[in-house]
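These are the structures in question, set out in turn.
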Structure P
């Protein structure tokens with residue numbers, strides 16, 4: 001079990017001191033399911049990238065803007081599904097979010 005509040009504080013402290021202004025930790029990895037805790041210092045952006053088959057972002061602290069499509073600012077306590085369009089994530093202030101992804105869909109054997 002992971003204490004997300006404590007982990008968020010640790011990741012944010014690491015991001016603030018990192019040269020690139022970010023830090024990430026994989027907290028759940030179960031088959032195709034992954035949950036990563038990502039911290040970004042204010043003004044830091046995760047460059048444009050594509051989404052996996054399914055993804056959501058839950059902001060624990062701060063505010064982020066998902067760019068590349070019509071998405072409002074996501075603030076602490078809010079969760080949203082990410083589209084399959086290319087996008088970037090910009091930290092409007094020091095922020096930590098839980099990124100949940102499904103990297104594939106298992107197929108049933110015949």
Structure Q
């Protein structure tokens with residue numbers, strides 16, 4: 001009876017080791033951020049292996065077509081979006097509170 005428990009424990013540990021190794025060793029998405037000058041300010045693009053996956057010329061989640069007022073604002077928001085993508089969140093939605101935390105004034 002003890003031998004069956006030992007075999008079950010070994011199989012379980014081996015399975016956990018394989019799952020853990022896969023999680024940490026699998027290829028991670030290669031996201032890259034590019035800020036982009038627009039006619040009215042700044043936007044950003046998130047690239048995956050050189051291909052655009054998000055083209056955001058305006059402030060996300062805001063009414064109208066308002067661009068970021070500075071390249072730094074666009075960069076901060078783009079970096080937050082990339083971090084959400086890396087965590088598997090799609091779409092990488094930003095709340096008005098998150099935008100405010102990133103220094104982007106919200107229009108009401």
Structure R
């Protein structure tokens with residue numbers, strides 16, 4: 001979700017209002033939970049951890065409650081997305097109280 005929204009913003013596709021909402025949302029999320037790459041700079045390195053992706057835990061309700069504006073923005077811009085829920089999204093390479101970063105099982109093999 002963040003990658004898709006960031007792509008719209010960096011590609012200049014957002015209106016001024018959308019850009020302000022995107023920036024405020026990203027700033028809030030950046031303060032709300034740890035950045036996995038600060039504790040492990042290689043966590044998102046495609047050579048070390050191909051296809052690594054972060055997943056919010058279902059217990060992180062304070063984070064999950066704030067994703068709808070991002071999803072609405074993606075819909076307005078015709079960006080296709082699928083919300084995934086899984087008890088086993090892949091090989092866990094990072095974990096904290098609110099998220100895991102995983103390498104999908106097929107990429108981990």
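Every number here is computed from the coordinates shown, using simple stated rules; none is lab data. Note that the coordinates shown come from a computational prediction; the quantities given were computed from them, not determined experimentally. Cβ atoms are built from the backbone, for glycine too; each structure is taken alone.
Computing mean count of other Cβ atoms within 10 Å over residues 35-42 gives 15.0 for which of P, Q, R? Write out the running numbers ahead of the final one.
Numbers: P: 21.4; Q: 15.0; R: 12.1.
Answer for the origin of the read-out: Q.
When helix-only ellipticity at 222 nm (-39500 (n - 2.57) for each DSSP H run of 4 or more, over all residues; to 500) is computed across structures P, Q, R, the figure -11500 traces back to R.
I have 21.2, 75 for Rg and Dmax of the Cα atoms in Å, calculated from one of the structures P, Q, R. Which structure is it?
Numbers: P: 14.1, 51; Q: 21.2, 75; R: 14.6, 43.
Source structure: Q.
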